[in-house]
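Input: structures, listed below.
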Structure 1
Amino acid sequence: MFVRAALEYYASRGSFRSFSVTARRDSKTEFTFCWFRDVTFKVVFDRRRRTLTFADMLPGIRARSAMDRHLRAFVKVYTSAAVPVHRRVDPRRVSVRIVNRGGAASLVFTLRTRNMAYAVRKAVHLAHDVLQDFLNDGRYVQYNVDYFNLNPELA
């Protein structure tokens, strides 16, 4: 499975730590790893639906809150000409949406292309940009302290 190999590549380079894979009966494969500020992330690949989901990636965000709206706008920009081509997600090849359930936002990528390398790379890079750029907004310092192990003395 190419998705597994692509994510294992990030682990082999040291981007992800404590990488593990769990195959499930329902056409889904679950990947867990430590990534940003030693937080554990869960990514689920659904072969039948061709989705790659960064499940509950941003906990503690109320649906329709200002932060939820800002996140949706941030992600939407990455599918537009406002972002350089090398950082843009081509919506004809990979669609991306935010799903907020139970106060936790997930990034859901629908892989429309046969080029799985492109799809997985763009998914990981956009998730990274959410963690590094979106969360770097001064409005979210306390959020980073509460959910992403930010030392408040360094904020």
Structure 2
Amino acid sequence: MVDRFLEFERGKRAVAVKNVSLSDDLTTEYQPGQSFLPPTMLLESIAQAAGILLMSSLENLGQAMLAKVSTFRCTGIARPGDRIEIEVVLEDIREEGCRVNAVARVDSNVIAESVFLLAVVPSEVAPIEFREQSMRRLRTFYPELFEAHAGRV
């Protein structure tokens, strides 16, 4: 869902980009000619960016999962052609997970804000095939995250 990262500070914060496209399966047509990215899919994109940041910050290989949404306020919408910048800040990082503060903007206008918890599910819970497939996908879609820290996600 997230297209790329503009900024990436392991263990701290990241800024990611999500380009909204009419051909994107996530885009919903509210009324004829009025398509947009649903707020639930925006929250999923935000959580994905935070999850990738969290997992690249921890030594163990697990899977970040959205555990609890404390607040999510969507004050605008993203339409096809929009470029969403998602800023996530990790707080209170532990092996079990962390708290995340996030803001999503289109053209520097805030369209969503959220505070949520990510939990880390130990990798041994998932089958080896799933873990290997997840690592291949991360390396394919976000190679820049692996250049400086070989062997760490």
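Among 1, 2, considering only relative contact order in percent (Cα under 8 Å, 6 or more apart), which has the greatest calculated value?
With respect to relative contact order in percent (Cα under 8 Å, 6 or more apart), the highest-scoring structure among 1, 2 is 2.
Which of 1, 2 yields -7500 for helix-only ellipticity at 222 nm (-39500 (n - 2.57) for each DSSP H run of 4 or more, over all residues; to 500), as computed?
Source structure for this number: 2.
Supply the structure label, taken from 1, 2, corresponding to Rg and Dmax of the Cα atoms in Å, for residues 1-56 alone with the calculated value 13.2, 43.
2
Determine which structure produced the value 1.00 for FRET efficiency 1/(1 + (r/R0)^6) of positions 33 and 121 (r between Cβ atoms, R0 = 35 Å, to 0.05), calculated from the coordinates; the candidates are 1, 2.
So the calculation was done on 1.
Laboratory data are not the source of any read-out in this text; all were calculated from the coordinates shown. As the structure is a prediction and not an experimental result, all values here were calculated from the model. Cβ atoms are built from the backbone, for glycine too; each structure is taken alone.
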